[in-house]
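We did not get these values from a lab; they are worked out from the coordinates using the rules stated. Quick caveat, the model's predicted, so the values are computed rather than measured. Cβ atoms are built from the backbone, for glycine too; each structure is taken alone.
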Structure 1
């Protein structure tokens with residue numbers, strides 16, 4: 001009998017390049033991000049090496065980013081309808097902000113509460129500007145060292161950012177920005193997404209309805 005392998009209950013991470021966003025549009029976004037106010041994400045530990053975040057946690061409400069907000073939601077609708085098959089619910093953005101990483105800066109591992117999916121759009125990147133690292137903190141019974149790492153046995157996985165790249169991932173996944181070893185300021189726009197409408201079976205004791213407009 002030929003053996004079978006099942007990857008049960010995987011966490012799906014979606015990645016694409018939004019090539020229809022022009023270089024001119026990306027330049028205008030970068031210029032806008034360069035002129036807003038930021039604060040350190042870690043004000044106590046390693047503050048000098050910490051990345052910064054925009055003071056505005058609802059950056060998609062600014063008219064300069066309306067077109068980007070609509071384009072990202074269009075991409076997420078494709079992901080949730082054709083891959084996840086969540087066609088019965090609309091989704092809306094909750095918070096949205098800018099992550100700014102200067103030379104030698106990095107972030108701490110974190111995940112996002114009160115949301116279902118999170119995402120990142122990359123505005124200004126370079127070869128060594130800091131990869132996005134996901135870490136698996138599940139409790140393992142034995143710390144075995146594999147002869148070769150793959151998606152079934154790895155405890156972390158990195159994505160190299162590129163301009164116009166979009167990533168969606170389950171909000172509970174722990175992640176961080178690795179050290180920026182380039183000479184550029186690395187800009188990305190991060191956001192959280194939740195489903196709206198009827199959540200679950202209307203006849204069950206866990207039924208929930210969320211009514212929020214995506215303004």
Structure 2
């Protein structure tokens with residue numbers, strides 16, 4: 001399996017039960033959330049898909065610190081006839097780590113893909129620059145992951161000038177963000193969005 005264009009490493013505490021997701025060729029897969037603290041003190045809760053062969057349900061319980069290495073994937077899930085983009089880290093390795101560990105980087109994502117939607121530049125109410133980029137990242141068996149990314153500050157200005165079809169490399173971290181979605185008159189539902197907050201963007205020039 002080619003991991004060169006999509007690499008994810010998360011180190012965090014298990015903060016949910018393992019919930020059965022699906023079975024393929026006799027192998028069962030489960031979803032679990034990892035809680036990862038930012039330097040700001042906020043916590044991201046990132047969903048991870050794990051094979052039954054990678055964890056022991058008796059050992060990997062809530063509060064245990066684990067490391068998940070794999071890829072950041074997307075999947076179009078249809079609910080009530082509507083398509084919803086499901087985002088998660090697909091773990092190729094999942095291990096308990098020392099609780100005293102102070103990792104230099106506990107949330108590291110690298111993606112190499114193609115811009116598939118015109119970048120959207122905007123400013124926050126406080127004037128901070130942001131550009132939304134939707135990245136298409138190829139993987140095995142002719143599949144493609146569509147991953148939302150956010151660039152900030154000077155990187156936002158740079159990203160806003162890129163075009164659909166440009167091949168770029170992104171370094172960053174996975175983050176979770178709550179927002180309110182209006183579902184009726186004066187009725188709102190709390191949703192969670194997952195995206196890659198970029199720390200570095202570079203254009204892969206001259207690469208086919």
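Quick one: mean count of other Cβ atoms within 10 Å over residues 63-70 came out at 18.0 when computed from one of 1, 2, so which one is it?
Here the read-out was taken from 2.
To which of 1, 2 does the computed value 194 (volume of the Cα convex hull per residue in Å³) belong?
This figure was derived from 1.
Who wins on distance in nm of label points 7 Å out along Cα→Cβ at positions 95 and 159 among 1, 2, i.e. which is largest?
With respect to distance in nm of label points 7 Å out along Cα→Cβ at positions 95 and 159, the highest-scoring structure among 1, 2 is 2.
Which of 1, 2 yields 1.8 for distance in nm of label points 7 Å out along Cα→Cβ at positions 87 and 199, as computed?
Derived from 2, not from the others.
Kindly point out which one of 1, 2 the value 29 was derived from, the read-out being relative contact order in percent (Cα under 8 Å, 6 or more apart).
Structure 1 accounts for this read-out.
One of 1, 2 was used to compute distance in nm of label points 7 Å out along Cα→Cβ at positions 15 and 39, and the answer was 2.0. Which one was it?
So the calculation was done on 2.
For structures 1, 2, which has the highest computed value of distance in nm of label points 7 Å out along Cα→Cβ at positions 79 and 151?
2
Work out the source of -1000 here, i.e. which of 1, 2 gives that when helix-only ellipticity at 222 nm (-39500 (n - 2.57) for each DSSP H run of 4 or more, over all residues; to 500) is computed.
Source structure for this number: 2.
Which structure, out of 1, 2, was mean count of other Cβ atoms within 10 Å over residues 143-150 calculated from, if the result is 18.1?
Among 1, 2, the structure yielding 18.1 for mean count of other Cβ atoms within 10 Å over residues 143-150 is 2.
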